[in-house]
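Structures are listed in the sections that come next.
Computed from the coordinates by the stated procedures, all read-outs in this text should not be read as laboratory data. As the structure is a prediction and not an experimental result, all values here were calculated from the model. Cβ atoms are built from the backbone, for glycine too; each structure is taken alone.
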Structure I
Amino acid sequence: MFSLYISLRSEFYKSRKTLAFWASILLPLIICGLVAFGTISTQERILKMHLNAETLWMYFCSGALNPMGLLILPFYVIFMAFSVNNIEHRNDTWKSLFSQPLNRFSIYAAKYLYALILVFICLSLFLLLTWGFGNLIPFVAPKLRFQDYSPIELLSKIYFKLFLSAFGILSLQFIFSLLWADFLKPMGIGFIGIIAGLITASKGWEYAYLIPYSHPSLVLSSKGKEGFQLFTTEIYASLAYALVLFIAGYFILSKKSIK
């Protein structure tokens, strides 16, 4: 555990000034801020819809939730998985990294765990900022009755489910970033995967869950159905991919030739 902690702390110090790290903070802030601004600036049109407080919250939340889940989350996970390992590729520090008195599993697990932490931070901020901006809007636009309902419980479940849905994408892209040092291969495959995931999920293909990149879209397409189930087919598939690919990634790294 101590080796894992040392490796995890090292990952933070190495990446704290990178775009991948700051994107986990800035993306939620910018997007949620724009959605709040758009809601305030179009309040007269929204008032004409005569929405109750719950529907008003869902209308507001979807402004950040839908683009985040469909596009931003998959692209961010792909870019972040690349960035975590690209630090070593770019600086040619794999050799010095493995020369430390730390076992390779701790180094590998720390990188993977750090990537998960960044995704968790990003989604947590989306949740908190959506809820926070929604509660601040009535101070600027009192006619929008956001204070009459609280969506925090439902939003927490949806964002946590989105977090679980990202495991499969992260695990697959993590392996790609171990195999290739260049930017184009992992990002190109990831981009094709996102397109395939969006198409298969939107068309309702029954085996869309077999494509890891479709999992966030499947979560969003099912959020409006009766009841709320955390562990659905796409989540089980995402976790299964994560387990298998995590093990495969470790074997790839353990056999990696360091020159």
Structure II
Amino acid sequence: MPTTAVPSRSELIAHLLHTRIAGEVATPRENNLAHYRELANGNRYFWLGLELGDRWADEQDVLAVMAERCGVDEDPEHRQGQDTIDPELTVDALDRAATVLRKAVLARSRVLVATGHPGGLLDVHAQTAAALAAAGCELVRVPLGLTADEGVVAQLAGVAMYERGATLWHTHSPQPMAEILKALPQEGEPLPDLVIADHGWAGCAAQYGIDTIGYADCNDPALFVGEAEGTLSVCVPLDDHVVNPRYYEPLTAYLLDAAGLAGA
């Protein structure tokens, strides 16, 4: 499939399955269940910046949400081996995200785009940021000099990321987003109207009450739980770090086309 082509729904689903962005993904069942258990046990690292209280203390409730919204195997007796993401749910979520993006364009919203997965999702986020800016949205500029988790908050190609030792890092932490959202009012800037992110960047923004689109893997249940509770606007299920980042290009093309941003 040419990377510049906008796939149909069926073409995108076939691509997601072929590249294992969805379908039989690389994340094993054991890892998924371990993360669901940690969330249920109150481990805040797995809450990704959301405040879940004791509402999800039953691991089976977390599994049920993940089966419904991500497409993992719903059988609690399936304890090891292969697990799945339903590509139909991925595309459904992209359609919902496109609706949010269209509304943002109509409102000329202030948008903040961020990723804790620069090795996988950076280009998805950068293309989305560029398309929104071309369509008239205002991209939030991250204040300079922000630090978090012994690193700094950087912004490249319109996307906020975590940098440490001159290297962009993979992070689940909500702290970099928290630093941005605290700093903006101090500099006389309003908070974003919309955040597009993943991991703790998305969870933190949603917890602040900001309209948020998040991308999440099947071992990151918090954002799906946040969507189930209505805190997160949209959670898109996908393997968030496949072997070749170019595999995400048809997904991005589909999203931008559905949002009316393909020519932006």
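Name the one structure among I, II that distance in nm of label points 7 Å out along Cα→Cβ at positions 46 and 134 of 1.1 was derived from. Don't skip to the answer; put the middle values down first.
Details: I: 1.1; II: 4.1.
For distance in nm of label points 7 Å out along Cα→Cβ at positions 46 and 134, the value 1.1 is produced by structure I.
Work out mean count of other Cβ atoms within 10 Å over residues 54-61 for each of structures I, II, then name the structure with the largest result. Mind dumping the intermediate values first?
Working: I: 18.4; II: 13.4.
Evaluating mean count of other Cβ atoms within 10 Å over residues 54-61 on every structure, the highest lands on I.
Can you spot which of I, II the value -0.29, -0.55, -1.36 was calculated from, given it is log10 I(q)/I(0) by the Debye sum over Cα atoms at q = 0.08, 0.11, 0.17 Å⁻¹? Walk me through the numbers on the way to the answer.
On the way: I: -0.36, -0.64, -1.25; II: -0.29, -0.55, -1.36.
For log10 I(q)/I(0) by the Debye sum over Cα atoms at q = 0.08, 0.11, 0.17 Å⁻¹, the value -0.29, -0.55, -1.36 is produced by structure II.
On distance in nm of label points 7 Å out along Cα→Cβ at positions 30 and 86, which of the structures labelled I, II is highest?
II
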To test your reading of the models, identify which of I, II gives -12500 for helix-only ellipticity at 222 nm (-39500 (n - 2.57) for each DSSP H run of 4 or more, over all residues; to 500) when calculated. II
